Structure P
Amino acid sequence: MKFAEMDPTVTLAAQLADDGGAVILINTLTVPPEDADKLVTAWTHDAALMKAQPGFISTQLHRGIAGSGTFLNYAVWQSTAHFRAAFNDPEFQAQLGNYPASTTASPHLFRKVDVPGICVA
């Protein structure tokens, strides 16, 4: 699997140093369409592992339509510290090798933004 920063000015490593509260992981995963089933199988296994970790709240996998090989994973964590511990877990790191070699992943952490009259944090 190849990793590509979603924001080249703020790395995932820099984000993992944050000590704030709840975070949302957005991870785009791209493969050739013929590798899509293999990606879903690998994601299913690593999502089950993450679901058992302290601080995990929820996750959802989305796939681009019309035969797209682009996926979006949305996962909610109680804190950056919880996500960092789960992400650095040796068992999770080992599972990354189960993804097709053609996979490009772009994980990035987010927090809700309060926009008056539109959405709340």
Structure Q
Amino acid sequence: MNTALWTVTALLAAAYLLGGAFKVLVPKERIAAAGRSGRWVEDFGAGAVRAIGALEVLAALGLVLPALVHVAPVLVPLAALGLALLMAGAAAVRLRRREYPLVAVDALYLLLAAFVAWGRF
């Protein structure tokens, strides 16, 4: 079980670190032009997109660092819970925009984050 939790945690941390850094560093217009999966930024201001990216980067670090350095390991499931809530919001935005295939992707990330939160609590 511990191996499965670490595997899912590492994959989530990598995905959110890269995705969050992309949202923080790349202008909103380029994200929207990146394809169908980036059009959600049209509903948000540039500051909100950067804030979402910053939350993703912080959550990615929170998934891994506390467990690695053995300081405040309770932050790992809290970070996973935060990501699950973030993905619930993402799925709601996708539903509102009628981007149904992408809702499934958001739901998968939500379930993976919930698995880590459950396993680490």
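Taking distance in nm of label points 7 Å out along Cα→Cβ at positions 11 and 91 from the coordinates of each of P, Q, which one would give 1.7? Value 1.7 for distance in nm of label points 7 Å out along Cα→Cβ at positions 11 and 91 corresponds to Q out of P, Q. When distance in nm of label points 7 Å out along Cα→Cβ at positions 27 and 99 is computed for each of P, Q, the one that comes out at 0.6 is P.
For the read-out helix-only ellipticity at 222 nm (-39500 (n - 2.57) for each DSSP H run of 4 or more, over all residues; to 500), a value of -8500 was computed from one structure; give its label from P, Q. Provide the component values of the computation, followed by the final result.
Details: P: -8500; Q: -27500.
Only one of P, Q returns -8500 for helix-only ellipticity at 222 nm (-39500 (n - 2.57) for each DSSP H run of 4 or more, over all residues; to 500), namely P.
Could you figure out which one of P, Q the value 0.9 for distance in nm of label points 7 Å out along Cα→Cβ at positions 83 and 107 was computed from? Structure P accounts for this read-out. Sorting P, Q by relative contact order in percent (Cα under 8 Å, 6 or more apart) from high to low puts P first, with the largest value.
Taking mean count of other Cβ atoms within 10 Å over residues 35-42 as the measure, the highest value among P, Q is held by P.
No lab work stands behind these numbers, since they all come straight from the coordinates. Please read all numbers here as calculations on a predicted model, not as lab measurements. Cβ atoms are built from the backbone, for glycine too; each structure is taken alone.
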